[in-house]
Structure 1
Amino acid sequence: MADVRNFGAVGDGKHDDTEAIRHAVVEGDGLIEFPSGTYRITETIEVPLDRGRFTAIVGSHGTSRIVMAGSGPAILLLGNHHGTADPPSVKPGIWQRERMPLVSAIEITGDHPQADGIQLVRTMQTTIERVLIRRVRHAIHLPERNRNLLLSACHLYDNSGIGVFIDRCNLHQAIITGCHISYNRQAGIKSLAGDLHNLQITGNDIEYNYDDQGTGAAEIWFDATEGTASEITIASNTIQAKPSKEGANVRLHGRMGDNGRLSTRLVTISGNVVGSQSTNIDVRWAERVAVTGNTIYDGHTLGIRIEDCSLVSISGNTFGWSYGPHRGMIDSIVLRRCWGGNISGAVLHAANHGDASRGGSITLEECEDCSVSDCQILSPRWRGIYLGECRRCRIDGNSIVDRNEPARTAAGIEVVGGANNLVQNNMLHCPAGQSLRSSEDAAKVVNNTDVS
């Protein structure tokens with residue numbers, strides 16, 4: 001009795017199968033099975049998870065399709081879990097009836113401008129695998145509260161909104177792995193407000209999630225200007241797009257809370273290939289962020305922008321791909337109003353942030369207690385490293401070489417304003433300009449070598 005055709009569904013793509021599928025949900029045995037075919041629906045299939053039996057919605061090896069011809073989600077999994085992931089908080093009824101609802105091996109396609117794919121409300125251990133969702137608004141939508149989501153081996157493709165939308169949701173313990181999330185106009189993965197903790201985004205291809213109209217889209221976007229986004233890992237993904245107005249590959253925006261803590265925190269961005277957007281990585285009002293071992297390229301405005309952040313480590317990243325100055329790439333690192341930050345082991349080629357008066361391949365402005373060390377900066381347009389109005393910042397052991405033909409770098413290192421900075425042990429080769437400039441009393445300059 002699991003087969004929806006046993007409840008009257010036709011699956012020819014023309015007949016309205018809404019009521020037949022609802023009948024299968026209410027009267028079936030918990031396994032809602034879609035044989036090969038196209039099942040057209042005009043209203044949401046709501047699946048209450050407290051019906052006394054476990055729930056699985058399963059297609060036939062990816063050959064089954066649901067076409068949502070109405071507004072709202074095609075499938076709504078509706079649970080009653082108000083606890084956390086802590087076992088004592090999971091009530092017996094949740095575990096006996098609602099744990100691990102499964103959606104597997106099916107396609108959902110939209111045929112209405114306000115159609116969505118799958119919505120989860122108060123679920124525990126939802127598992128979505130081998131699912132294709134396309135031409136809807138939001139592919140996976142998580143409002144209100146959910147726990148322990150597993151999303152794997154899915155294709156969230158060509159949607160007008162967001163691939164995975166964590167929408168003012170209290171969500172802890174979620175893993176997104178092995179998915180293609182691409183051509184979603186507003187974002188690939190977005191968290192808006194809510195209370196988000198323990199999210200791992202690993203091993204995905206997340207690309208071309210942008211809007212030609214310039215609405216500031218992003219591949220991965222955490223907006224915690226309300227709420228919290230914490231304990232986030234973004235690792236081993238390919239994250240790329242096309243440049244769009246105010247667009248970013250990865251965007252993390254938080255705020256300063258009333259308790260003096262920043263709302264975006266404990267974030268690792270590691271081992272990704274990130275490229276081809278206006279800004280590659282854009283972080284504001286965050287703390288304890290590690291950006292490590294990434295290949296970052298073709299940032300048309302900036303490679304990395306970090307503003308109003310604390311305790312940030314940027315290490316072992318490479319920047320740049322299209323090296324010719326005619327390409328107009330920026331591919332630079334900028335820290336503004338940060339404290340306790342570190343930039344180390346960066347390799348930058350033809351990074352060109354700034355102008356004749358300020359800015360460099362690596363720029364620190366109004367920062368305190370930050371360091372730039374052991375970086376290889378090749379062919380900067382204006383300056384290799386620029387410090388503006390910084391305090392107690394250290395520039396140590398970097399190599400800055402003008403390889404432009406003809407040479408054109410204005411300065412290797414320039415320090416303007418601020419106080420108690422230290423510039424030491426750097427190697428500089430800037431035959432067309434001045435190797436090192438420092439305004440009076442801005443920095444102590446020790447053991448630097450000019451090899452021009």
Structure 2
Amino acid sequence: MYPGEPPRRVLTVSELTILVRDTLEVRFSDLWVEGEVSNLRAPGSGHLYFTLKDESSQIRAVLFRSGSLRLRFAPRDGMQVIARGRLTVYEPRGEYQIVIEYLEPKGLGALQLAFEQLKERLAREGLFNPDRKRPLPAFPGRVGVVTSLDGAAVRDIVSVLRRRCPILSVLIAPVPVQGEGAAAQIADAIRTLSLSGLVDVMIVGRGGGSLEDLWCFNEEVVIRAIAESKVPVVSAVGHEIDSTLADFAADYRAATPSAAAEAVAPVLEEVVERLHQLTERACRAVRSRLAAAANRLQSCRNGFSIGRLRVQRESQRLDDVSVRLTMGMRKTLAGMRQRVLAFRHALLVHSPLASLREACALVPQLLKRLKQQMRTVLHRKRQVLQSCLVSLEALGPLAILKRGYSIVETVPDGRLVRRADDVSVGDDVRITLSIGRLLCAVRETLSDSSA
């Protein structure tokens with residue numbers, strides 16, 4: 001430190017950051033900035049964090065939850081926006097950022113963008129599908145009207161309904177048609193009328209106005225209430241050039257509130273005149289059919305006399321035929337009875353009972369002769385068998401072995417040894433005797449000449 005030099009002030013990072021923040025917040029407390037949205041994040045807190053950028057620079061931005069809830073559209077990456085806010089420093093990272101208080105899309109208004117976004121989303125869900133739309137009742141008993149009591153729309157609707165059909169009952173559900181909370185009240189009124197069972201058709205609408213004035217009829221809660229209504233809904237919002245999402249969800253879209261009343265209410269005089277015409281046509285048709293029926297009845301009466309004579313003649317013929325049929329049946333039955341008696345006599349004459357008794361008397365004798373014959377045959381067969389057994393024992397090998405002979409077999413294949421040449425010196429042989437066996441080894445073979 002040099003003589004005369006003022007004492008230096010050493011700042012901490014935090015102190016410097018606070019000084020920069022205070023300077024920026026005072027110098028740039030209210031500014032407008034234009035840029036492209038990128039790196040958009042929407043955590044569970046409800047705040048929106050993103051970056052505003054142009055061709056050469058970028059700045060971080062934050063839109064806190066209180067401001068994001070007021071947005072009429074949904075920001076997304078790549079969208080060009082115009083933002084109003086204040087510049088500040090986020091102290092933990094030492095980064096300057098803009099805290100946004102108002103945000104609108106560039107070129108297209110926020111309301112119009114919100115309109116298009118909500119329209120596209122609800123259309124994907126099928127809420128605007130033409131197949132969902134129901135026809136309006138031809139003769140409703142009561143019409144429900146959801147609108148404001150202060151506007152001209154309700155007077156126009158009631159006036160047209162009274163003019164076209166004075167006997168038609170009208171049930172009005174008064175609601176605000178613009179401003180904060182109007183959409184929720186309109187939706188509640190639609191649901192109440194729908195579930196009450198008191199109305200056959202419903203008109204929902206108001207007079208003309210700007211897009212902001214008509215915006216409550218673009219709110220999702222109103223659109224879903226219209227789509228879920230149990231009775232057909234006529235949308236009558238604004239004038240003919242105005243268009244809201246309620247028009248797409250309703251079963252019928254009227255250009256004006258008066259047109260909506262004309263759509264739901266038939267002209268009573270025309271209905272009465274039509275009924276008179278139909279009544280007259282029905283009377284003429286009934287008279288014509290009665291005359292034709294009377295002619296047919298007279299023809300039937302004339303033909304009935306002729307038919308009665310024919311019936312009498314046929315009845316007499318029927319009696320004659322009945323008598324002949326009875327006599328023929330009796331004669332046939334008598335003949336059949338005689339044939340049955342003849343067959344019964346012949347059956348008794350040729351009955352097999354006598355032959356059966358004779359045959360039964362022979363059975364014991366035949367059984368006795370059969371038993372005697374069987375004993376004789378068995379005795380003869382037993383003698384033959386005994387003779388065979390004696391011969392078998394005399395000629396069998398065991399009898400030969402008992403006389404001193406033996407059977408010699410090679411080991412181990414068991415071939416019979418009939419000649420001395422069948423074995424060699426050193427071969428093992430098995431000798432079967434009358435009692436027992438011997439296992440021997442050949443020590444010498446002798447031919448017949450040596451023997």
Structure 3
Amino acid sequence: MTPKRTILFFITFVFLIKTGFTQTFNKAKMDSLFDALAANNKAMMSIAITQKGKPVYSRAIGYSWYGPTKTQADIKTKYRIGSISKVFTATMIFQLIEAGKLELTTPLAKFYPQLPNADKITIAHMLNHSSGLHSFTSDSDFPSWLSQKQTQAQMLAKINVKPDFEPGAKHQYSNPNFILLGYIVEKLDNRPYAISLKERITGKIGLKDTYYGGKINAANNEANSYTWQGEWKPEVETDMSIPAGAGALVATPNDLVKFFQALFAGKLVNPASLSHMRTINDGFGMNLFPYNFGGRKALGHTGGIDGFKSHAIYFPEEEVAIAYVANGVNTSLGSALNGAASIFFNKPYTIPSFKTLTLKTEELDQYLGEYASTQMPLKISITKNGAVLFGQVTGQQPFVLDATGTHEFKIDAVGAVLTFDPANNQMTLKQGITPILFSRQK
């Protein structure tokens with residue numbers, strides 16, 4: 001649900017696992033990985049792994065609340081899971097289809113005829129993100145109102161804008177699809193989403209720590225979220241009236257692995273419904289996404305809201321479920337989870353050292369200034385606070401730059417590297433294949 005705040009980068013979560021599987025599990029090595037993440041302030045998070053429904057590993061690191069008074073997270077700490085909520089919503093929609101209250105071909109106009117293309121948009125279109133409905137979370141004004149409570153009428157007005165494309169023309173991720181599907185669950189059940197969730201899913205399979213969220217409550221062992229700015233700084237808090245069925249749930253990783261295990265075991269939907277959920281078209285299921293980890297096939301979903309990042313996946317052949325939720329991220333969680341998977345599947349893996357260089361504050365002065373590029377319409381401002389160097393894209397939050405070599409700094413969370421050439425007033429950004437050259441403005 002959260003707007004993009006890290007230089008328009010997208011973190012891809014990929015496990016680099018080859019072939020073969022063994023039940024041998026090196027818990028000490030897994031602990032070493034999370035010890036390293038915690039010791040170097042790379043993440044505050046919780047992870048759970050199960051196989052055939054049995055717990056294999058569970059660990060929490062960092063703090064659920066960070067400030068003058070700190071609260072250590074534990075495996076019962078609950079986190080906002082963002083868009084993983086969509087899988088819960090999709091599950092309830094298929095339950096309603098199985099009950100004869102809905103069909104994949106039912107038009108949106110049956111419920112919200114005032115919305116654009118409502119007579120052409122179907123439940124299937126919304127489930128696999130091919131409706132064309134515009135997602136307001138990508139709009140520039142979204143950060144200005146994300147913390148304000150919204151009524152359903154207000155949300156419908158924000159969705160009632162020009163669509164991005166005709167229904168079925170392509171697939172494009174859009175949160176309004178699942179906000180509306182959550183509203184439809186409420187209409188057909190004639191009760192709040194939170195009660196339907198409890199009756200249809202959490203109460204049925206014993207998820208005691210999964211529910212529709214409200215204002216974050218430390219007394220209920222709910223985590224707040226943070227961004228790394230030389231230390232953990234609190235993030236904004238989205239009002240949960242906004243994401244609704246698209247991203248308003250709170251859970252623990254232990255509950256998430258139980259949910260995915262139950263879903264694939266046929267305890268929540270019938271085989272035909274599960275087949276629809278996992279059938280991939282143009283990279284999209286209804287609402288599961290495919291992952292290929294070195295030949296191992298998995299299905300799952302990611303999530304992001306405020307400073308929370310989450311991922312839950314299931315390997316059907318191995319009957320392995322892995323879920324994590326982080327409330328503070330200062331590294332590439334894709335790399336960290338690649339490590340966790342490698343350790344779990346007993347593949348070679350070296351625990352990262354996370355070593356960086358320590359520079360004096362006066363050494364940072366040569367990099368300060370505003371940089372612009374002719375290759376992309378971005379300006380990056382380089383500033384410092386003491387001996388910590390920061391970069392900031394106009395209109396976005398600052399990010400810490402860690403020194404790794406001569407004039408070289410990395411943005412660990414997104415796998416990017418900035419290399420400065422102070423003498424020529426230039427800076428090169430590299431993330432992926434093509435480097436981008438920036439020039440310092442005078």
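Each reported figure results from applying straightforward, stated rules to the coordinates on display, with no laboratory input. This one's a predicted model, so the numbers in the text were calculated from it and none came from an experiment. Cβ atoms are built from the backbone, for glycine too; each structure is taken alone.
Structure summary
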| quantity | calculated |
| --- | --- |
| Computed 1.00 for Cα Rg over 2.2 N^0.38 Å - originating structure among 1, 2, 3 | 3 |
| Distance in nm of label points 7 Å out along Cα→Cβ at positions 105 and 249 - structure with the largest value, from 1, 2, 3 | 1 |
| Structure responsible for -6000, with helix-only ellipticity at 222 nm (-39500 (n - 2.57) for each DSSP H run of 4 or more, over all residues; to 500) calculated and labels 1, 2, 3 on offer | 3 |
